[in-house]
Structure 1
Amino acid sequence: MLRNAPGRTRHEEQGFALVELLVVMVLLGILAAIALPTLLSKQDTGKDATAKSNARNLVSKVSSCHTETDDFTLCDSEAELTAATGGAIDLPYGAGPNQAEVEDATSDSYTVAARSDATSGGATHKFLIEIDLNSPQKRTCTPKGEGGCGEGGNW
């Protein structure tokens, strides 16, 4: 038989009090309320990183095509890029979420737009790389200050 500690009865050692359980549950709720927004913003940042990678990869494909054609207007569609590179471009091409496409191509400039799966206030995160043979590369994004987009709208 088990003996009780001096001054304690078996009835006092049966488990946790309701108040103790409630305090633990409240503390866990507070910790979850603090951690959840942080984790969700990191998820959006990861989705934005995929879109940025798609944009950079498409810029590489267009540059490679431009080497052959010497005209960006001949490298602004998926079919033209596929023909110029001799095979599939191996990235999601288009205007939808998690895709990238060439916009506004001229003979010496073009813009690549990539959209993320992440949204802020109903707006899809969009990342642009503007290439002009006569000026430095520009990288802009919307919405500013959200996910992988800096406060100034640059990345």
Structure 2
Amino acid sequence: MNLTEKQKVLIEKLGVFNERSGMTPVEGRILALLIVSDVVELTFDEIKELLEIGKSTTSNALNMLQIKGRIEYITKLGDRKRYFRVKILNWEKQIEQRMMAMLAMSDLMKEVLANRSDKTPEFNKELTKLNQFFDFMREEFSESFFKWKNRK
């Protein structure tokens, strides 16, 4: 299997974006490859060769992406290889889980604010604004997500 130059550029762009979202460079490139590739299920060796990365690096990144719930593998009858693919079927659930995890931080920040002294009023004021933003996002996300699900 070969990648076009455009696909290689897209993999790099998406890989950098994934890095900025907290993934390692290799995790980001593997996820990007599985999204950009015309073949949606790739073997360990195909991933390793297409991205020109080592065995150990590939293995570690694939394991982390599976732990994070971003990819999964399947097997095929009569074939001992594992085929890795993006967990695209549950993207709505993944987005909802990530948003709810971020919003859960709001509860922690409220607890932090309740336990802060009044010796840093400017910092406390900004923390209050952050909590207000999280409360706003909780309402907006819930409403938007509900609208999205009901429009199908």
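Nothing in this text is a laboratory measurement; each read-out follows from the coordinates by a stated rule. Small disclaimer: the values here were computed from a predicted structure and weren't measured. Cβ atoms are built from the backbone, for glycine too; each structure is taken alone.
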Quiz item: With distance in nm of label points 7 Å out along Cα→Cβ at positions 76 and 100 computed per structure, which member of 1, 2 shows the largest figure?
Solution: 2
Exercise. Match the computed value -14000 of helix-only ellipticity at 222 nm (-39500 (n - 2.57) for each DSSP H run of 4 or more, over all residues; to 500) to one of the structures 1, 2, and report its label.
Key: 1
Quiz prompt | For 18, 27, 19, 16, 12, 7, 2 (P(r) over Cα pairs in 10 Å bins from 0, in percent, for residues 68-131 alone, calculated) the corresponding structure among 1, 2 | solution = 2
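Given 3.1 as the derived value for distance in nm of label points 7 Å out along Cα→Cβ at positions 36 and 140, which of the supplied structures 1, 2 does it correspond to? Walk me through the intermediate numbers first.
On the way: 1: 3.6; 2: 3.1.
For distance in nm of label points 7 Å out along Cα→Cβ at positions 36 and 140, the value 3.1 is produced by structure 2.
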Quiz item: Which one of 1, 2 has distance in nm of label points 7 Å out along Cα→Cβ at positions 44 and 84, as calculated from the coordinates, equal to 3.4?
Solution: 1
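Looking at distance in nm of label points 7 Å out along Cα→Cβ at positions 20 and 52, point out which structure of 1, 2 has the largest value. Intermediate values should be presented prior to the final figure.
Details: 1: 4.9; 2: 2.5.
Checked 1, 2; max of distance in nm of label points 7 Å out along Cα→Cβ at positions 20 and 52 sits with 1.
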Quiz prompt | P(r) over Cα pairs in 10 Å bins from 0, in percent derived as 10, 29, 20, 11, 7, 7, 7, 5, 3, 0 - corresponding label from 1, 2 | solution = 1
